[in-house]
Structure P
Amino acid sequence: MAPAVAACGGGGALERPPDPYGPKVARCIAAPRNLGDAAQDAMLALPAGMAVLGSTETERSQARFDFGASGGKLFAEEAPSRRAHVKAFRIDRTPVTQAAYAEFVGACGVIPPDTEALAEERWNELRARFSIPYDRARIDRYVWPGARPPAERAKHPIVLVSQDDAGFYCAWRGGRLPDEIEWERASRGVQGNIYPWGNRWDPFRANTRMKKIFDTTEVGSFPKARSVEGIDDMAGNVYEWTSTPWPGSNTDYVAKGNGWDGQGGYGRGAAKLRFHAELRNVNLGFRCAADTR
């Protein structure tokens, strides 16, 4: 079975919609910030240097096997294996949490993923547009009752946010979304691991379909899935937005990682998915990056 949102890309020649917040968020981003601990998750500084990127046909063939019986045509869009220089940057050790995103909502008046924004009619429109398999009742536990998330999900990754929402949040923190290359470098480490922990798929290391949790978990809950440099949740829990447009599209972006409902093959540093910028789903979040100080 393909990832639940793997088929959501393909916006073609559609134009991106105007910024729904106008200048409001821009003013908030430019204003001085007094961030609490939740919005200042530790970032890891990664040095400049050569990195292993892309995949070989042998690696893609193994990834299709790891995915399962329906993986026969997956991963063909991956870049070829190569070594390339990647500049120094910083990246979050975990996906952005619900609590961290709530600080942004409170500070800038951004529309949260709440019961009003994701009312049944609106969600059904998104489902139809992007072929999302989950009905409104299935996503109810992820939807905020108001301006803050449910208390029991404060340390879970934020989900149900668009690519713009993710980018605005990172800018408010003084950073940005990682691009596709930075995300891959962070996942693979200096040695170029295929998965964050090594070169073989292990279905029980990360929060994916095989763990049968079928939900997000608190970030950093799977230390055996941690990269060798100490970065969590790059092969499970949620897929993650990047700042890299999908080649040839003005509406779609590259996403990386693996979700709680995902299968093998995804979660490799080289793997990627195509998502429309307006997509919101319960298995899609993000982390932030920044230039080195």
Structure Q
Amino acid sequence: MKERGKRLERLYSIDGLMPVEKPILLAEIGSGHPIVAVTAAMHGDEEVGVHILDALRHTVKPERGTVKLIVANPPALFRGVRLISEDLNRVFPGVVGKHDEASLAPQILELVEDSDFTIDLHTTSSPTESFAILGEKGKERLELGEKTGIQKIVLIEAKKAMVEFVKCGIGIELGLHNSEYAYEQGMQAVQGVLKSLGVAGRQGDQERINHEYYQVFGSVPMPSLLPVRIADSLRNFSLVARGDIIVHIDGNKEPITAEESFYPLFVGERAYKDICLKARRISREEMLGDRK
């Protein structure tokens, strides 16, 4: 109860943030194009992104263009829950007139409809290094992901996520909820994009990064036999070979092993019913859609 009180105190300390039933345009800084929108709290238990927005509005001074900072899901945010009735980032473009997350989706899209670039900030319930997410292949989205300075870029298609319904958008998984690492990664990523676009900060050659590209192709379902223990060796972006143990099942049952090689994502994430997602390494050309 004390932690909830502290959390609400932190949220109420942010000027302009309040428990309303609609998205909040926390700040709109600058004028003209390019317009860069940054959204946070698509899920109400992901508070770090809101504090990043608050820091950005006090530090970003656009030299050209506009920066829009948007709190996507205040109802869930102030309740301290991931969602009210359904996952907001799985219901886009939404439904006008409903009284749940589906009604927030079209309001968010209205706020970002004139944006040239949109960055959606997220955090996780289990530790991970940061990675950028593309909803579909394409040069403009890929280059936006690379401008964040984040090494790993992942293609996750057909999820009805917000970034699939904007001109050019990416998601970023910053790391563990409420961690300093996630906050720092988010600040660096947004500032990197703004600098690369010449919006804020001196535009110049970006530090060369050896990016890694991945494509999600499936998942490892949670077994019906419980309780289970995820193998210690199962870690995000650490290659799993065919035959490797994935899950131990209590009661002297045979462990579950990998049927094929893959790179795990979202290992142990409480928001998902699966053990993890499965991804393969792909080339930059494949991420662009230039070859299969």
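Read-outs: derived from the displayed coordinates by stated rules, not from any lab. Quick caveat: nothing in here was measured; it's all calculated off a predicted structure. Cβ atoms are built from the backbone, for glycine too; each structure is taken alone.
Name the one structure among P, Q that Cα extents along the principal axes in Å of 62, 48, 35 was derived from.
That value comes from structure Q.
Out of P, Q, which one gives 28 for relative contact order in percent (Cα under 8 Å, 6 or more apart) as computed from the coordinates?
This value belongs to structure P.
For FRET efficiency 1/(1 + (r/R0)^6) of positions 144 and 184 (r between Cβ atoms, R0 = 35 Å, to 0.05), which of P, Q scores largest?
Q
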